[in-house]
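Readers should treat all values here as calculations from the given coordinates under stated rules, not as data from a laboratory. Just so it is clear, the structure is predicted and the values come from calculations on it, not from any experiment. Cβ atoms are built from the backbone, for glycine too; each structure is taken alone.
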Structure P
Amino acid sequence: MKKTICLFFLVFVICWSGLAQGVRFHVKFSEPLADFQFLDNLSANAPPNIFKTTFNASKFNVEKYKHLIAEYDQLNIDYGYEYTNYPYAQKIGGSTASLLKRNLINSSSISEFKLASIGIIPNTDLFKLCNLLIAFEPVYQELLYQPCKEKFERQLNAISNLADSGKLSHFFNIGFKFYHSSWDEQIPFTIALYPLVGTLHFSATAFYNNAAVSVPVDLKDNNKLISVMIHEIFHILYDEESIDLKKRIENTFLNNPSKNSRYAYLLLNEALATSLGNGYVFAQLKGTEDTASWYRRPYTNLMARKIYPLLKTYIATGKSIDGDFINQYIQFFDENFAGWLKKKDFIMADRYVIADNADNFNEIDQSYPYRSMSAYDPEITTISIEKMKRAPITKIVIISKNNRAEIELLKKQFTALKNWHPISRADFFYTVFLPDKTYLIILNNVKKNTAEQLNALKIQ
């Protein structure tokens with residue numbers, strides 16, 4: 001028994017000391033990924049962006065390529081699955097689109113990507129995607145990559161040198177320690193950069209052991225770019241916390257008496273990544289804290305700044321996230337931001353929507369475009385309501401037909417509606433705070449539409 005204990009201790013020390021030396025970061029340009037990002041941003045489903053602007057003004061904006069973009073819009077390359085043993089939405093679900101993007105990053109050609117991706121999606125869709133990517137390769141090269149190649153390669157080299165210096169590994173280890181996450185030092189992190197022209201705005205996303213980062217070639221200071229990149233990597237470390245730790249964190253929120261604890265919890269992941277990445281990492285790189293906004297959404301920005309001193313204390317003392325941190329985090333929310341529970345755009349960011357007319361989903365999305373997590377169901381049934389009840393996020397039901405029957409169905413499913421007696425033939429909105437500390441919002445549309453109802457909605 002004594003030998004077994006000693007061996008376990010030795011393995012534990014080796015794992016931690018190995019990680020302390022730093023996970024390897026590999027920074028590269030992936031033309032297959034860049035080609036895909038270009039095509040994806042040309043999609044009719046993508047919002048206005050610099051890729052569309054450049055393409056629309058080019059000689060390639062002709063029927064041939066517009067038809068190919070329409071073909072891409074018809075493809076379904078994203079199938080998902082959930083890790084149902086984890087607390088709700090506290091583990092990113094599996095995604096075929098992310099698996100494909102990982103293969104794009106790791107492939108040197110579309111042919112190599114095709115071979116690596118067999119079986120992820122149906123062959124018909126995979127082959128069509130590959131043909132579309134091949135068709136847009138010369139378009140991407142001529143319009144975007146070649147005009148900025150020299151500037152971009154300088155940036156690529158600069159960020160690669162930063163990775164080689166060990167700084168990225170150092171920040172990774174800080175996040176790894178704070179999140180008490182799960183990682184293996186033998187698994188490197190690959191960061192795929194691709195250039196942007198005509199803008200100083202950039203974006204980053206991380207998945208598995210990869211990050212895809214758009215780099216404005218006219219950006220003079222890479223510190224903010226790198227802090228955003230690390231911000232996304234911290235999301236991965238949060239996601240890779242053990243199921244036991246995630247359950248302990250959730251139980252701490254559930255057991256806290258604050259009525260605000262659930263909505264504070266929904267803000268946690270983004271607030272932590274922002275405070276760590278855009279706050280701490282940027283300050284370490286720049287030598288001074290960023291005085292500009294750390295995050296475009298004000299709620300995240302303000303919460304990240306409020307927890308920043310506490311976070312720095314945990315980093316300085318080598319502590320990991322724990323119950324004390326969570327309870328102080330909730331206290332900060334209660335003392336400073338409790339009024340946010342009356343803000344529609346705050347509580348609507350995490351939403352489960354059921355509507356008997358699917359057109360209402362578009363009106364919700366247009367009225368509240370920022371979404372942290374969302375789910376939509378086009379039928380008001382016992383089954384759909386039961387699914388919604390299990391989701392600890394804002395619950396929205398939009399009734400446009402069979403008003404009386406659907407209202408009665410809701411009353412049977414929610415005990416909080418027991419003494420509610422609405423007039424089903426009249427337009428109304430109704431809100432109630434449920435025992436799971438989330439709002440149920442009911443819109444009864446008779447003559448008014450959803451946009452009008454949302455505009456008049458008051459959170460009680």
Structure Q
Amino acid sequence: MYKHLISLKSTLLVLTTLSSFALQATTQVLHVGNLLAIPGQAPKVQQTMIIKDGLISQISDGYLDASSFGDDAQYIDLKNRFVMPGLMDMHVHLQFELGPKNDSETLKMSDQLVEMRSLMFAMRTLKAGFTTMRDVGSLSQEMYAMRDAINNGWIDGPRIIAAGGVGITGGHMDVSGMKPELMELNTASTTCNGPYDCRRATREAIKYGADLIKITSTGGVLTDRATGTGQQMEMDELKEVVLAAKRMGRKVASHAHQEDGIIAALEAGVDSIEHGTYTGEKAIKLFKKTGAYLVPTLLAGHTVVGMAKDSDFMSPAIKEKAIKVGGDMQGNLGRAYKAGVKIAFGTDSGVSQHGTNAYEAVLMVEAGMSPMDVLKSATVNGADLLGMSQQIGTLEVGKQADIIATDGSPLDDIKQLLDVDFVMKGGKVFVQK
């Protein structure tokens with residue numbers, strides 16, 4: 001009994017000490033050689049950034065004396081680095097990574113083990129410079145739990161905005177490639193048919209924790225059915241999902257490849273189109289009229305084309321779509337960008353390997369985007385799409401200290417993003433080379 005009391009007292013002492021430590025004010029002083037505080041504006045040189053309790057409290061010209069901020073202040077030397085806001089990826093799938101073992105993993109891995117692996121993927125992505133990401137298709141409760149654990153400070157990880165999926169029976173978001181008994185077992189309760197059932201599914205997703213709603217207005221590449229990539233959800237279904245989501249303060253993202261499905265989703269009022277592979281003139285006009293974002297996911301297209309040609313684990317139905325759709329993504333982004341469509345950075349990582357997200361930036365530049373606009377898409381625009389511009393997206397006083405640094409300027413060479421030298425999220429350093 002006494003041993004238990006001693007153990008309990010020791011535990012309480014440790015918890016009290018940790019709690020007291022957590023409440024202590026922390027100050028960090030960063031000397032920055034080149035600072036792109038607001039992507040879209042010119043960088044500044046020789047800046048001092050002061051961070052207190054994870055928030056930016058001061059940005060000053062020149063290198064202020066670090067000792068003037070107290071003996072306990074942490075000094076970080078970034079005089080030889082290019083510093084900018086942490087990157088954001090608006091389209092990831094943290095619980096998945098495409099490969100030949102996917103079928104066996106579905107059968108053998110518990111939901112809990114999948115979530116442990118997804119935390120590894122999340123940390124890998126964070127250390128690659130992505131401090132915020134929008135997960136748009138997962139086992140919902142497990143992803144919500146990981147999101148909340150990170151937000152509560154119980155575990156380390158990137159800032160996660162987690163979607164709840166609403167899809168129609170037999171559509172891209174529904175299960176495929178399994179025998180009927182397994183498909184029945186794995187069909188989500190938010191699979192719906194008809195407008196009112198889709199309204200019910202949207203409300204259910206929000207009830208259980210969705211930050212936003214993800215729908216699939218068209219077919220998709222990785223659906224193991226030869227059902228094409230044209231429109232699948234009907235207009236009345238799309239409108240009911242958007243209305244139900246907006247009533248409860250949630251945004252809607254729609255996967256869409258062919259223009260008919262892009263147009264339908266935009267007319268229904270979605271906030272973003274994911275992929276948007278065949279965005280034509282009519283869709284471009286709707287993008288500009290509604291202010292919706294295009295999230296291009298070029299890296300996914302680049303990945304599936306290579307896999308379809310060099311591997312044998314894809315079914316014929318998937319291979320055919322992968323080669324066609326994946327090969328067309330880059331040219332279509334170039335046309336949308338030149339027409340003035342708003343772009344938010346997104347990779348579809350999970351199709352591509354987690355942690356390689358920055359290669360999307362290389363592909364975007366190759367498609368015709370300027371390096372500055374690519375950086376803006378991954379910071380300012382991402383924050384706007386999330387409705388979080390007051391907290392993240394730029395380095396300004398009062399905002400979260402989500403900061404990355406590279407050896408050289410990505411404005412001169414976008415490939416600098418492929419190897420970040422420094423990563424801070426909310427004042428905590430995760431990479432420092």
With relative contact order in percent (Cα under 8 Å, 6 or more apart) computed for every candidate in P, Q, 12 is reproduced by structure P
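Given that helix-only ellipticity at 222 nm (-39500 (n - 2.57) for each DSSP H run of 4 or more, over all residues; to 500), derived from a single structure, equals -12000, which label among P, Q identifies that structure? Please list the in-between numbers first.
Values: P: -16500; Q: -12000.
Source structure: Q.
Using the calculated result 35, 20, 14 for semi-axes √(5λ) of the Cα gyration tensor in Å, for residues 218-409 alone, pick out the matching structure from P, Q.
Structure P accounts for this read-out.
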Output -0.31 (log10 I(q)/I(0) by the Debye sum over Cα atoms at q = 0.06 Å⁻¹, calculated) maps, among P, Q, to structure P
One of P, Q was used to calculate Rg/Rh (Cα atoms, Kirkwood Rh), for residues 298-345 alone, yielding 1.03; that structure is P
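Suppose you compute distance in nm of label points 7 Å out along Cα→Cβ at positions 162 and 242 for every structure in P, Q: which one lands on 2.7? Can you show the working numbers first?
Details: P: 3.3; Q: 2.7.
Only one of P, Q returns 2.7 for distance in nm of label points 7 Å out along Cα→Cβ at positions 162 and 242, namely Q.
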One of P, Q was used to calculate FRET efficiency 1/(1 + (r/R0)^6) of positions 306 and 354 (r between Cβ atoms, R0 = 41 Å, to 0.05), yielding 0.75; that structure is P
